[in-house]
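A short reminder: the numbers here are calculations on the coordinates, not readings from a lab. These figures come from a predicted structure and were not determined experimentally. Cβ atoms are built from the backbone, for glycine too; each structure is taken alone.
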Structure I
Amino acid sequence: MAEKLVRNSYLTRNEGDFPAEMTAGTRRYVKNCDLRYGTNPHQPAAFYVPEGGHGALADMVTLKSGKNGLSQTNLEDISGALNIVKYFSLPACAVMKHVNPSGASVMRPGETLRDVYVKARDCDARAAFGSVIAFNVKVDAAAAEEIMSTFCECVVAPAYEEKALAVFNDAERFKLNKQIRILQCGDLSKLPRFVGDDPDGRFNTFKVLCDGTLVAAAPLLTHVRSAADLPAATGENKTCGVQTSAVEPTEAQMEDLLAAWYINISVRSNGVVIVRNGQTLSVGTGEQDRVGAVEQAIEKFNLKYKGEGTLEGAVMSSDGFFPFYDALEVAARAGIKAVVAPSGSLKDADVIRRANELGVVLRHAPERIFSHH
């Protein structure tokens, strides 16, 4: 079994509240440790790992602990952040807050790991205060120095340079972050990414409803393995006939569309992600209507940059189809030039025709990726 995380010292009444073992589906789980609290401080909680199993969180160890142990919210944010960076072969960073990414980024030519972190953090620097930060590569000293310049709860990565660990442990120099938690995760390559990666149902999800009933579901994975799996949008209806996206994307746009799609898998629906040059510029999440999610993302960007920045040339992913072309028009007015979304609307052809009129690239993804946390 994996090494235990640092035990909770905040709510000692947690100890004994949860059994040493429990079963979910066909798997037995053993308690790793009691947690600081659950979602809120008055909710006791405990962390369980599969018996005899290994994983990115199951094998996670604490390299530096804060005053108190981890909470359920910490673990959920760690899980969500790792669920983003697992998709990238290039160095990537996700900054997670309240089970949504406040920002994420992937390395582009000429950038350092510190640059990648700054891009992720500064998508929404205000929301990044007190966040969880995840990387898919070894963290170096320069990135550690930048992390320690602002307050955050946890950092999780597969490995750390010794000089980076020295920075994280320098409480005298970085008083603001003296309680930062540094965690080393297990093998990210073992996490499922694509449909078909979990034939045995090991990563099935379980949701307990308000009366204790349970929903078991396959994990949210994607069929999109590369940009080639995002073809030009096509659709047909009686009003418009057959319509096909006629605007050809650049290679850079396709790379950003792919990144926006992968990041959106961990965004609460209705969700949209706006990306340029491997950096999220804004994330719209949790809205009840599609155009509202787009409007929220654009408004957040405009408030953040106060008119000094622009979305011109950015791309956008949508986790569900566009029922109408109003959301596409809102995006195009803001300067977004390429969009990826699943098909499935009765008005797909209308949306495609309007995208062509606006000069916007429109690609269709093979599935919807709603995430209801």
Structure II
Amino acid sequence: MNPISLYLHIPFCVKKCGYCDFLSFEYQPHEIEKYVSYLIKEIKLYGNEIHRPVRSIFFGGGTPSLLSGQMMVDIMNQIKGSFEILPDAEISMEMNPGTVDRDTLKAYQSAGINRISLGVQTLEDNLLKVLDRIHDVQEVKESVKLIHEVGIRNFNLDLMFGLPGQTLENLSHTVAEMIRLGPTHISAYSLKFEEGTPFFESLKKGELTEVEDEIDREMYHYIETKLFEEGFLQYEISNFALPGKACQHNLVYWEKEDYLGIGLGSHGYHLNKRYHNAETFEAYFALIDKNMLPIVFQEEIDGDEDIFEYIILNLRLNKGLGLEKFFIKYGFQFIDQYKAIVDSLLKEGLLKLENDYVALTSRGRDLSNQVFINFL
């Protein structure tokens, strides 16, 4: 039986960052306790319905590191009781610097957490303030020290570039300091001003300014080059890992494999159906109280949309789209079906064809959206 992955959403933060458009709320301790009890009930409902081994688990948010050690133990015990977790399963959680002490981190580890994703963004205190982050550089260093001391060897640092007021010199300092902290993985994202966020409103008012595209690309190329020099392999447009340390859970998304979205507002993909959960606590709790999964929307993905999603998700990976795997999955040759498009993109230097894979070139990664739209 093919394995499946689990995403669990913890929608609580000490403070919501001005650029964030994820579903999250400032929390009170009693709210998180109630939420965890319902999360456990939802896991149990899935366990009664789906009998597939689990290959990866990811706790995202919000700030999952606001969970107490006992809460994490309780959640993981229910997952272990409801599913078979494969022996080599990757079990990740997002963590905000300064939110976890040694005992809590050890409790997470004893519960099964074997990978941490630390939301650093930058190692410049003035830029952390611009981003509304609640931590400072010293707290980042202390959190990484704890991760090393408890023996979690696999951890990611989030890196954000294209920040208001950020220079290439700032960025180079942050990248160098991040490397010194010893991560196995770095995720690098350009700041986006998402509609509906305080940052978007500040941008419209002229209180914040976007970095010019040329500078944004210069920063991205600097990150690519520097991390390659330090032994990190870029395996996806925004993700870099030491050999053997690519995030297995994220590969599930990009390779369009099945995963369950558990928790408030979570999205899932299962048996060619896309779904998402209720986005208000009232609706989420009410459905679970009826012994129903808290799904409020689901749709079956038709053939053309399925193929398009598969193409663009696989092209995000540096290895690209495997031609043999595509043929086995869909029953026709990718190159034959899209010959005119592929030939044009090869000629423009946006795609390359190597070892039975079609992949983006470096220039293609810069213009990835332009490439993807050709396959609509």
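Annotations
- Calculated for structures I, II, distance in nm of label points 7 Å out along Cα→Cβ at positions 48 and 272 is largest in I.
- Computed 33, 20, 18 for Cα extents along the principal axes in Å, for residues 56-119 alone - originating structure among I, II: II
- With distance in nm of label points 7 Å out along Cα→Cβ at positions 80 and 160 computed over the structures I, II, the top value is the one for II, the highest of the group.
- Identity of the structure behind -7000 (criterion: helix-only ellipticity at 222 nm (-39500 (n - 2.57) for each DSSP H run of 4 or more, over all residues; to 500), calculated), options I, II: I
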